[in-house]
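Several structures are given next for inspection.
What follows is calculated from the coordinates using simple rules that are stated; it is not laboratory data. This is a predicted model, so every value here is computed, not measured. Cβ atoms are built from the backbone, for glycine too; each structure is taken alone.
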Structure I
């Protein structure tokens, strides 16, 4: 009897995804998925379920097929006035739709060698992935990017859902230790995040005379990303450097937008802060290069892509001293880490860098620090894990 087609020709991977309607590829987790899928080897075929509009529309790979599913427009219109209600309804609908799609594919006779959830902190994708594992009788691989985005009481039950997976991929050693502490007993293999320095190199550098902004922040405008700390910090900076200008890039839900507007008015910062919303990669890197420093007081990073992108663009970065930075950028002299929550300390570091053009001292050390972070290496390792999941090789072990 001949071997199945998937064995002697290629391996089929079913990927399950969900993303918020206002989020684009600039978001770190989706960037990781995009870059890995863009490097899918010829030996695999990926079928990805993603909600419309998919962030992979520009992905031109013949072995990656994206099948979009739609959330009713009437539901998404709720987001502006009832954000959390909309999000709960959308998660429930996305879960049901993905599960139905999986049942339909199974009924049509489609077969897969691996089920993959690239962002398993997105619960609709994780729940559908667990169902798909049993529907198709294949291993489930779940990549977790962050467990701290959930309230403390919810972290353990959500983490333990990962025990249904055959392999869990945390993106840092710190995250693997957190997941284990929350009860994950499935085998875990750390695989990190890369950096597309070639894309950044294609964006013109305006030089010191072309620096429009004193500081840049990139990320979701949420409390866990330190966005409200950011306004307090910038208030202190602006008092000491009148006219200092901060540019903010990233998605923002209506509730946080209203709170930010109130804080800006309270501190008289309406002319000192520009909120750009979500932008393309090229525009993001252009805004970074037009800035003098990166100010990133996030509380919950499990890898920290934003400060690395800033370093690659020649900017020093002021950050809260998170454990994960010890794994990647702590040894870089262009990284100014202050204790978590130390807003005054962050303002002091920012003022020091902006005074007398000291930020220019780090324009070479930043790129040198992150030059070795490669998407090719990350993608190669990811597919090794995916294709080896069913064999339970000795290299796949729980940390």
Structure II
């Protein structure tokens, strides 16, 4: 298969040219000004970007991969829906309290149509700080036997566990995770700057949704956020929708973090209500959640109740509202997570020899088509509604 587009985001920059694909792999990339090829598909003025790798995503379009009542169908619907957001690789973010890890593993082995599951991410259960004011609502005590059970149930696919490093036995948990090839992330923590820096020495290597649910920066107290930005070794997840972190703060992060464009991984942190029609729904935290016209998820009090916009929306924000070049944005959305988690030899960018994972977007960052390993997994003309039909039963009529 040979595809053409006037704008293809390659490792060498944006070109007007062709991708030559055989089976699952990109076998050649040809600039149009060098050679004209006869193409099978011409995407013309649309833009071809590397497929997005979202490593922090709880659900999308009503689908919840941790819904064990729906079983494997929930995971299949989830990975199919993600294709509509230009996602070709995913870490489902699930807890294992009801056996969701094994459910996800079974679907990994099926490899259904949709984004490829490259691993499992567990945000918790060992978290401490809830809310930006740090109200102490209690926390579970770390049980090392439970941590080992998480590792066992993940069957080699557990790749990231987020925890609050101030909790007792966190050092032992971090060591146990690292010994089993699982990265530990700094999350939902009240730690000070000094404490966080010590935690990074213990083996934490990823910052969960940087700036959110951690002690912020004050000129006399730098907080966990200050440590996350000034430590050169840790990698930073970042929600770039402009609401979870204001654009001005994103700019500060990009200026302060050393080698920021190679240390930041764009994430969605989507909850399952993401991508649904505007309205009021029974949502997370046992509360009513409002999906706004802009696509944000808020409680009736205006509190953020998780993210409702995909990484692709954050990419649009960075390019159109902040003027960051698309090539740099694609590195943060696709290549960086592949580098961190060990998939960059085959995924994360458009290069000869890599998997043909890419999406076609229009000038307003709407996803038109998505291909994973050379096969089309989303077509905006054929897949207009990929929502879980049961999700709208949770919608509250006005």
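Overview of results
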read-out: Top of I, II by Rg/Rh (Cα atoms, Kirkwood Rh), for residues 92-171 alone, largest first; value: II
read-out: For 11, 43, 38, 8, 0 (P(r) over Cα pairs in 10 Å bins from 0, in percent, for residues 196-363 alone, calculated) the corresponding structure among I, II; value: I
read-out: Highest-scoring label, criterion being FRET efficiency 1/(1 + (r/R0)^6) of positions 100 and 212 (r between Cβ atoms, R0 = 25 Å, to 0.05), among I, II; value: II
read-out: Identity of the structure behind 21.6, 78 (criterion: Rg and Dmax of the Cα atoms in Å, calculated), options I, II; value: I
read-out: Origin of the derived value -11500 (helix-only ellipticity at 222 nm (-39500 (n - 2.57) for each DSSP H run of 4 or more, over all residues; to 500); candidates I, II); value: I
read-out: Given 3.7 for distance in nm of label points 7 Å out along Cα→Cβ at positions 68 and 236, calculated: source structure among I, II; value: II
read-out: Origin of the value 21, where relative contact order in percent (Cα under 8 Å, 6 or more apart) was derived from one of I, II; value: II
read-out: FRET efficiency 1/(1 + (r/R0)^6) of positions 20 and 220 (r between Cβ atoms, R0 = 41 Å, to 0.05) from the coordinates reads 0.10; which among I, II; value: II
read-out: Which of I, II yields -0.57, -1.15 [log10 I(q)/I(0) by the Debye sum over Cα atoms at q = 0.16, 0.28 Å⁻¹, for residues 76-139 alone, calculated]; value: I
